[in-house]
Structure I
Amino acid sequence: MTLVLTDRRDPAVGCITLNRPEVLNALSYDLRQELVDALAVFAADPDIRAVILTGGPKVFAAGADLNQIDRMGPVEMMEAAPQQYWNAIADFPKPLIAAVNGRAFGGGFEMVLHCDIIVAGDSATFALPEPKVGLMPGAGGTQRLPRAIGKHLAMRYLLTGDTMTAETARDLGLVSDLVADAEVMDTALALAQRISRRAPIALAQIKQAVLTGADLSLDAGLMIERKALQLLLATQDKAEGIAAFKEKRPPNFRNR
């Protein structure tokens, strides 16, 4: 069984769907490897300019595969090197949009936190429930959530394992777009299509500047931004974008 499905929703938009619905898309190591492979294919495809990551219409992902975790000790966990799977998401160079219906729990929530934009349906819920089973987040939950919503709010959810509604996530600035469940994929696709019409090199530089600068001082982040802008001045897409603006026509960006 293919654990990760890929398709194109548009010539420039890829879609990755987690495909273990019988276990609520529990994140087995095999599934994670297929996700890494799918991301690598889309990263290398010059025609793909944005990617949607979803779990389907019922659930995003209920978390790690506890049957696997239950059989692992510290040595097995170290040898499995799970960070390799998460690094592939964190380092994905193109805009990555999470389209979330239903539960995004544990590793599923952490996967969402790795994405650049989060579109959620009304029924979406988010949680890091690991302390309820004697564990803790291990894919960035203790680091990414505080950076996203602040230490004290993050601690409230990390220490209780409580569930966060989609509306609360939107109010806290986690969810970019909150829509009806049936509109999640259409909304994510519309966003991805708009993004795909922007200059690809500029998008990559914006993403890199935001992610790299987030943990630096303001001055250091501004230096990264300036250097990225200076790089863009040498691109053909910059010349095309300005020419198209002057000529009142859509630009034809070529990723050069």
Structure II
Amino acid sequence: CLDAGYTGDGAIFVDGNDLTLTLGCGGCLTADLTVTGKEGHAARGTGVSAIDKGFLVKHAIDAFKREREAEHPDCRVNLGIFHSGVHAAVVPGSAYMSLNIVYEVAEAEQAEADGHGWGGKPVRDRFEQVIRAAEAEDEWLGEHPSALVWVKDLIPFDQPDADPWAQRLAGVFREVLGEEPVFSRMMAWSDSAFAKALAGIPTVLFGPATGGEAHGPAEHIEIEQMVRCTQVLAAFLGQVLAGR
């Protein structure tokens, strides 16, 4: 819709937590690395284990993670996939890893100021530097560096608490629930970022999900929270559509 030129006065995404008014999210990079070894017969001791070489690359990822999380404590680095091998009798010829890297709005601002567009290029550059430096210290990896593919760069966004669209929703929140709303930001990514960062549409995340439970076996929504969220959204939409 955004690519087709559609726009709006504001947007509300229900991808929110604990009925907070969330006005920003972090960016997220996904990188895939394939480490090449050389298949061989395990009993003969031939080949080059891609698992062994993969662990060298994994140690470099760990070093990047320590550096990054020391400088940006809320920007997590997560290696989510590491698999290799086809059989116990075969020296593995390849290893595959996939990881996510969270980054901040300030880093996207710096990338844009440097002429690279709104996104995580400075983070990508530093990651590649760390990986290639580690590989250069190993004879095999120096000649056969891992294949690195940047799968996606999910952009972040942020807007002030004083944003009129957010304040309008906050007013309805007070009227309906009789409580003071909480404004927040989250480092996890949401596709709400596209509306604000690409189209300039004032955007709020407001939903009933239970914070801290996403992507886990206990992820859930409490019925009471869902009802309260629906009450606020119904009243808000009623006011907007009535032109109030």
Structure III
Amino acid sequence: MTHLQGASTMNGDTRTKPILLIADPDSAVVEELAAALEQEGVAVSGASDGAQGLLQAGALQPDVVLVSATLPVIDAVEFVRAVRVARAVPVLLGIDEGHAEQAVRALAAGAAACVARPYRVPELLPFIQAASPESRKVLAVGGVELDVQAYQVRVGGRAVHLPLREFELLQYLMRNADRTVTREQIMRHVWHAAANTSTNTIAVHVKRLRARLGDEDDQLIQTVRGVGYRLVTPSISETPA
């Protein structure tokens, strides 16, 4: 099953859509997800087992790979390891209940993150959009560098691991550096939900993010009381990765 309209991978051609490879034995799940993602401008290719998936990963050069924890022929952990050895492409592991141990092994093998299965489009889109050809950039704000495609952050040259939500929050703030963004905007763009003023979810994540970045005096991420937050820097640059 392949859905690749508008996403050529031939030499000399230019992609017009990000490509997602789904390696999942449930064809109904793949078809349903492919139909939904194509409405979002994503080209999708499906493979029913690990061997087919590796062949397609090499032939199509996808921007993101989604693999089920129940993958047959070549198991999911070995699949993740093989893909990551061949290319620096984000690999997501789709997990059901009872796959916690496999999730740990897949992350150790190089998976970018684990996502719930059955799959949800809002959970997958940030990964796909971040890895799309238009988004392959490194954001630099002061001493902080964020590699959108590789899901890596460095502060003063030192690698800093961020959980997914904090990574997305930092990316949103960096793309809007020196501008105040409201809590409503953050909820919409990072949590993909309407603002919920009854919780301090954003404040908690900002506090954790500051700690991981070493922003002890709140000089990098400033609170704008009653409004939201502003990431402050003397300059911001985006350079191709």
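Observations, loosely collected:
- Source structure of the calculated read-out (mean projected area of the Cα convex hull in nm², 13.8) within I, II, III: III.
- Sorting I, II, III by distance in nm of label points 7 Å out along Cα→Cβ at positions 83 and 163 from high to low puts II first, with the largest value.
No lab work stands behind these numbers, since they all come straight from the coordinates. The model shown is predicted, which means the values in this text are computed figures rather than measured ones. Cβ atoms are built from the backbone, for glycine too; each structure is taken alone.
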